[in-house]
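Read-outs throughout are calculated quantities, based only on the coordinates presented, and are distinct from any laboratory measurement. Remember, predicted model here, so these are calculated numbers, not experimental data. Cβ atoms are built from the backbone, for glycine too; each structure is taken alone.
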Structure I
Amino acid sequence: MEAKVIAQSLANWAAISKQSDKLVEYLSQGDSFIYNLPAYAISSPQIHAYPAIHNSKLVFLLIPSQYDNELYAKQISKYVVVCPVGYPVEGGYGSDRIPAGVAKARITCWDENYTTWVPKQSASTNGIFMAFSISNEDFEVDDVIINLALKANGEEAVPFTADLVVTNKEASKVYYDDFVTAVPPYGASAASNSFYLLSL
């Protein structure tokens, strides 16, 4: 995907970021995506995942954090992987490992609550997520499934925080990881200037 198409796809998401009906419409296209960690991403401390709309479809644009900056602006498209959303084919879900029960509960929480969570979150001070920062430690195998999820935050107004659960399937074992930060809000571990694609 060329840089100007990346920028337009991100702008398409930003344009609907306060329109809860449109957000729900696009988010209903799927609750997960598959990502194959490329060799050039192995040494990067995080992977940034950006929601975007391309050809009227919700996709996530993933880029290693070490390439998500102005130094790589001219070749940024070399490092962005487009991941269309969908639903798991098998019907299941397949460090900072979390127990399977917790992972499945967060994924189910998304599936059952995103249509009511999105309007509240998009109207809040921080608004809807514009990106995620995923620790490289979450990628234990080459091919992973990444699910949208919600985790309880104890707040009354918007009781959940957006999350991603990374599912690593290895032979007969399944591991769930969750070193993920949704932005905004930005913070020390996910500074706004580290998400270069949002400035395109």
Structure II
Amino acid sequence: MNDYELLYLIHQHSDEAMELLLKKHERMIWSCIHHYYYRDDSDHSEIYQRCLLSFHRAVLRYRDDGDAGFATYLRRIIEREIIDYVRRYRSKQKLYELEAVSLDQAVREQDSLYLIDCVENNQPAYDGKWMLDYQNLLEHWQKQKQLLNDQERQIWDLRAAGRSYDEISEMLGITKKKVDNTLQKIRRNHKRVFD
């Protein structure tokens, strides 16, 4: 069947004719997509979906009284849809590029001052003094932990893992009072070092 017969059947609400017409022009749609939009990414499926919507509109709006045949009319509609998409995509991309600022950009050339040096960062990991204190505290805690006996170490590890006094006493078979006394002793020893 030619395009005009299929269009007639489509206007008579034939879904099968719509599928046949789409199958007939599908290669042309993909050809246009790859011609105008040559990036290799997931946008191809989005563009294809947009082209299918345009295909459907073209089928419903096409009138045989013009100078162009259906295939030419459809190709123009599909090309315009892709070009519009590419324009929107590029304008968004340029907007991001215009708003983006490199942190390696020099603020003052003579001082070798860069933008990243001027950006305030309140995260402790970027504060040198805090990191040094933190490293010292970790080293100290590792030494202190080695001085604990096995039961004290187990109690501390379970408490650090978020276990309650009841759970620890039940798991280790000791009283809650023993758990509390052990944790208090560890805290006192740890605090004494830093006072």
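Some points to look at:
- Label whose coordinates, when helix-only ellipticity at 222 nm (-39500 (n - 2.57) for each DSSP H run of 4 or more, over all residues; to 500) is calculated, return -24000 (choices I, II): II
- Structure (I, II) behind the derived value 1.8 of distance in nm of label points 7 Å out along Cα→Cβ at positions 36 and 164: I
- Structures I, II, by volume of the Cα convex hull per residue in Å³, for residues 76-131 alone: label with the highest value: I
- Looking across I, II, the calculation of Rg/Rh (Cα atoms, Kirkwood Rh) that yields 0.93 traces back to I.
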